[in-house]
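So, here come the structures, one by one.
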Structure P
Amino acid sequence: MKQIWSRRHDPWIMVWPLALAQMISWGCIFYAFSLFVTPLIADLGWTRQALNGALSLAFLTMAATAYPVGRWIDRNGGRGIMVVGCIAAGGLLIAASRVTEPIEFYLLWSCLGVCMACILYEPAFIVITQVFGFGAKRGIAAVTLLAGFSSTLFIPLIEFLLARYGWQDTYIILGLILLFLAAPLQWLFIPPKTIATQHDTALDQQRRGGFSLLKLCRRPVFWGLVIWAAGNSFMITGVLFQLVPLLKSAGVSVRDVVLCMTVFGPLQVLGRIAVMLFAHRIGTATLGTLTTIVFPLGVLVLLVAPYELVWLCLAVALIGAANGIATIVRGTAPAEWIGLTHYGKVAGAITVPVLIAGALSPSALAWVWQHHGAPAMLATILCSGLISAGGYAFARAYRDNY
């Protein structure tokens, strides 16, 4: 145990506590939001639209913070900013237990958006890339594999806490979990400033030269990845936020809705397990191409097939598996195709349009649904998937090969 402790910053030792911290952070902040909507409406009389506006604001502040966070981690490592972000998020959740006015809720969630930019996937991917170097694909797969169980664990846990203690005490409990479990894990296991990949970064810098944001914006591969990732974000956010209301409005039974949606999480995990097992045989380019085919195919099934359980499960399975793999590709493609040395800045620049697309997706698709009907909404999601696929093909054509 003493030997393991002395090596706690080694890649395959630090990655699992980091993955556990990711699972906790996603569960306490992101997946928890929708579960608090009904209790807050019942207790405070707010509208559903007003509450969802707070989440959109959080996505926008997260987008505004993504590039500075990536730049900071490039220069200083990820431990400090991720720990501070986790502590701040815990304190904000505790403060949320005392809100009485919508303006207070909006202010809290705008600050939580900054915290999410410091502690969720993107900063974790930067840390993993710093530690693993060019072998980051399997490390990212490991983190997303464990974090993929976040909804499976935390949704029933939060539902239990809400039923037993109410929304105020539940917010306090979630805040304490972040403060006393997630933050210490990150402090103990994330290296203060990574030096493990000096050879990889020196090699990368020699090949690619210096970095500037203007230079990055002149590269076709960057814009291809932006279009792909933003379209992907618009599509998956639209499916997650609109599918359940769509199926209920179409008369699908609650039992069938729950059954088909439970397929999503396990298929995400299976996709990530496959990447971990076969990452050394299948390149990032092939994995990404696979997701750009499977993802729209799942949406197409929703668009043309009847709303029967077998077809719904097939559609959600395809979307879940594709999303599980696409998350890994989003973490590895910028490092492999644009550069490892300044990965944090590159990842932050790509993350900004991704988060904006995710923030706009629910409202935009709800407007299409209201004015043009459900088929038009699904067709819009499918079009975003096709645009995303085009962006990926463009990025793949102009990528660097090292």
Structure Q
Amino acid sequence: MNVAALIPVPLAGWALALGLSAAEAAPQGPVAAGDSTYGCIVCHADKRRSFGLGVHAERGIRCHDCHGGVPAARERATAHGGRFLGAPGKVRAVAVCASCHADPNRMRQYGLPADQLAELRTSRHGELLLARGDTTAPTCTDCHDAHTVLPPTDARSPVYPANIPATCGRCHEDARRMQRYGIPTDQGAAYRRSAHGVAVLEDGDFAAPTCIGCHGSHAALPPNVTEVSNVCGRCHVLVGRAFAAGPHGSAGRREGFPGCLACHSNHGTERVAPGQLTSVCARCHLPDSPPGILAAEVQQEITRVGAELEAAQQAIAHLVRSGEVVTDARFRYQTALTFYHQLGQVQHSLDRERLADLSLRASAITRDIRAMAEASRERQWEHRVLLISIWFLALAAVAVAGFKLTDLKRQRASQ
């Protein structure tokens, strides 16, 4: 049996699966956790309490909207009548959630998408669960919880950005579960050490991607080799454009070159330091080959500009200690730093002319800043020389006065 056929899209389809009318299946008004007229809480008070914490309770969803049954009943036999579904299995859970979340008219008012079911069907998870009946694959409630459904903006939610690596890791760091699919389980550890992981988990920068930023959430799939640069380019726009314009971009389109993953790992997403460019390029190019020589030139240029920026920063610190006004110097330093960052972007295109232009612009500014510091040192030296001269003259005057006073005393004493 094709279990995908059990997944209706509109609310009416789900109601039909339970033998109910759409009116009967439609959510009713909200019910307080202590409402004695609602029979489900007689036995399931704990579930009602947890359900009350989520957004579904705020929207008027009630127990029988998902489980069926007769909510007004006080006895189990009666309550579990009325086409009672009970705890739905993984496949039925998709159908239950889709009865609302695949209905555009219902989701529109909340600004929520209604295509999650369609996306799930195209995902690796959906293929395993819906097409193959593999219940090891996750269903909706494995990521969102069954009763306490919280929005992604709630820090308690399993799909809050900082919690997503742990949510995905419940399965993908389980060696026994992943063994049957031949999937490694070190992605979570690699991500936590990566530039992306540090940004999200340590710096709280939710603009950086979590697992779903690259793989998708409901349509979770690993990007194909030829898709990687497009996926990375959604955030790294300027780098993506430079890469596409360069020789590596054309090689990727022509030969299925792995794009970003040739130099950066996927989950590790480590930064390549300027001094390591040649070692990374050497993975594919011999050092004495034209690409290897070009790599050495680019590394030398970027390293040089980086050293100049560091010297300019030290020059500004000297100006501050000297009591100089550094507003202009700091502003110009930020401009040079912008050129330096652009060097990191443009290097993906290997455009020598553009790299040289940015390098010259940054170097011109850093030279000016260092010249300002040098002029300040010269002024300080002149001041020191002047002060030394003044002190010398003052001491000489004191000495002369002392000699004259001594001589005067001696003359008085001889009289």
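Only the coordinates and a few stated rules stand behind these numbers; no lab work does. Only a predicted model underlies this, so the values are computations on that prediction, with no experimental measurement involved. Cβ atoms are built from the backbone, for glycine too; each structure is taken alone.
Which structure, out of P, Q, was relative contact order in percent (Cα under 8 Å, 6 or more apart) calculated from, if the result is 27? Traced to structure P.
When distance in nm of label points 7 Å out along Cα→Cβ at positions 127 and 271 is computed for each of P, Q, the one that comes out at 3.6 is Q. Given a computed value of -27500 for helix-only ellipticity at 222 nm (-39500 (n - 2.57) for each DSSP H run of 4 or more, over all residues; to 500), which structure among P, Q does it belong to? This value belongs to structure P. For the structures shown (P, Q), FRET efficiency 1/(1 + (r/R0)^6) of positions 191 and 287 (r between Cβ atoms, R0 = 30 Å, to 0.05) is largest in P.
With percent of Cα pairs over 29 Å apart computed over the structures P, Q, the top value is the one for Q, the highest of the group. Have a look at P, Q and say which one yields 24.0 for mean count of other Cβ atoms within 10 Å over residues 135-142, as calculated. Clearly, the read-out refers to P.
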